[in-house]
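Down below are the structures I want you to see.
A short reminder: the numbers here are calculations on the coordinates, not readings from a lab. Just so you know, these numbers come straight off a predicted model, no measurement behind them. Cβ atoms are built from the backbone, for glycine too; each structure is taken alone.
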Structure I
Amino acid sequence: MRHPVVAGSFYPSNPESLLAMLNEFVRYNPDPSVIACVSPHAGYMFSGRTAGRVYSLIPQVETYVIVGPNHTGYGSAVAVSTDTWLTPLGEVEVDLEFVEALPKRIIDLDEIAHRYEHSLEVQVPFLQFINRGRAFKIVPICLGLQDEETAREVANEIITAREETGKEIVVIASSDMHHYLPDEECRRLDEIVIKAILSMDVSKYYKTIYDLQASVCGYGAIAVAMIYANHYNGYAELVDYSTSGDVADKSQVVGYAGIVFRA
């Protein structure tokens with residue numbers, strides 16, 4: 001069992017309080033054309049509204065592949081979990097059939113990478129909220145490596161498993177944008193990165209990240225979603241943007257982009 005590590009800090013540990021918060025953030029009007037997305041992973045008081053705009057559009061599918069950065073440095077460089085995941089809203093099973101279908105050329109089976117990592121965990125209550133009363137599964141993939149080659153390999157493994165299993169999936173890239181900048185500067189730099197994402201040109205996006213020395217923590221996860229969506233002739237749309245300065249001090253903020261990819 002993978003137990004929550006940021007319940008009570010990033011989001012409420014009390015189920016009723018958590019549901020009330022999610023109900024405030026999510027106005028569920030799903031779009032079946034959405035095949036991937038970018039959602040932030042900060043504390044819900046900071047990034048929950050932007051995440052809620054994304055999850056308002058995410059369709060109910062069999063399996064959600066959640067890809068996020070490894071902030072802790074623990075475990076394998078690219079790691080998938082097979083444990084059952086627990087949140088205050090209950091248990092969520094991993095799709096073992098999908099995991100089995102991953103070629104595992106670069107993705108390892110490893111729980112250590114996931115044990116203390118928050119970037120994937122904070123997405124799960126949103127999925128539980130939009131799928132209330134309905135069974136679904138997840139495939140959590142944690143990236144310690146985020147270069148373009150790694151992103152392409154991970155995306156290709158996901159595509160292979162999807163086509164082998166025939167499952168309907170949505171790929172969720174968990175990432176915040178720039179970190180710890182004055183609000184105006186954060187917004188300026190984030191706009192440049194967001195334009196690169198919306199271009200759907202992965203190499204151009206990586207050049208932008210490197211040229212800016214961007215502090216976008218899940219840039220590789222975003223690339224995985226872009227590559228996956230490109231494979232299915234997808235296009236990107238920004239559905240929300242905010243910074244922590246909207247609810248807290250503006251001198252040192254983190255940016256949050258909510259992006260969906262439609263096929």
Structure II
Amino acid sequence: MELEPIGRLVRPPINILAMQAGQLRVTTLGRFGLWIEDQRVRVAVRAGGKPLEVLKALIGLGTTDISLARLEATVWPELDGAAARNACHVAIHRLRRVLGIRSAITIEHGAVTLNLTDAWVDVEVFRSLASRIRTALARGLRSQPEIEALADELLAAYPGHFLPEDERLWVIGVREQLRARFVHLTIELSAALERAGAFDASIALNRHGIELDPVAETFHRGLMRSLIALGRQAEALEAYRHCRATLRAGLRVEPSAETYALQANIRQL
């Protein structure tokens with residue numbers, strides 16, 4: 001079975017957080033969801049299993065110019081070349097039917113692309129925002145309103161980790177890649193917020209980080225530093241105690257010397 005190329009469509013700029021735009025909307029950060037024209041698409045597990053896996057893989061692997069061989073190896077690691085190729089063709093055909101948009105997936109020169117002309121995909125929004133934040137930080141971002149706006153966008157764009165209930169190896173790899181990017185951006189933005197004196201925004205950002213990664217000690221320290229700067233001793237002390245209890249329960253370790261030093265600063269308030 002062969003799928004005919006249907007022509008490559010030019011990928012448009014992504015409208016950050018414009019969730020209402022486009023025929024197709026897919027969420028994978030925090031939960032999986034699929035909407036067409038604002039209607040939630042519910043597909044029976046048996047009917048939608050592999051087609052939806054293909055959709056998730058196309059999103060996780062980057063949406064653009066993914067080789068068929070890579071897609072086949074990702075979704076059907078247990079099959080050999082010919083069997084995997086046939087299974088992939090069938091799944092893409094079924095996925096197009098599920099989406100009801102034939103042009104949603106293009107194939108050209110052995111590469112597959114998820115067409116985003118009429119789509120909103122949360123991972124692509126996050127990736128685009130991450131690039132913007134990196135550029136802003138590299139130029140020495142100093143404007144408090146601009147830093148706070150980027151922090152607000154990051155909070156909205158990364159509500160949770162990639163397909164958190166899915167433990168397939170490729171999903172875990174993508175999840176960790178995106179998680180590491182989120183952690184790095186949060187640390188950098190939090191530091192920029194502290195330098196700008198935007199401590200409330202830093203608190204919100206670090207609390208979100210702690211919610212998603214409870215044992216990431218750097219988020220706990222960022223939270224404590226901002227609470228200390230605002231003179232909120234009781235909250236800062238509670239933040240330290242929560243950090244210590246979380247690290248003991250999750251990793252069976254004590255807070256680092258850097259974190260412990262903040263406790264001394266709290267008691268001096």
Give the label, chosen from I, II, of the structure having the highest value of distance in nm of label points 7 Å out along Cα→Cβ at positions 60 and 212. I
Of the structures I, II, the one that -11500 was derived from, the read-out being helix-only ellipticity at 222 nm (-39500 (n - 2.57) for each DSSP H run of 4 or more, over all residues; to 500): I
FRET efficiency 1/(1 + (r/R0)^6) of positions 76 and 100 (r between Cβ atoms, R0 = 25 Å, to 0.05) computed as 0.90: which structure among I, II? I
Out of I, II, which one gives 106 for volume of the Cα convex hull per residue in Å³ as computed from the coordinates? I
Relative contact order in percent (Cα under 8 Å, 6 or more apart) computed as 18: which structure among I, II? II
By the measure distance in nm of label points 7 Å out along Cα→Cβ at positions 84 and 124, tell me the structure among I, II with the highest figure. II
For the read-out distance in nm of label points 7 Å out along Cα→Cβ at positions 180 and 244, a value of 1.0 was computed from one structure; give its label from I, II. I
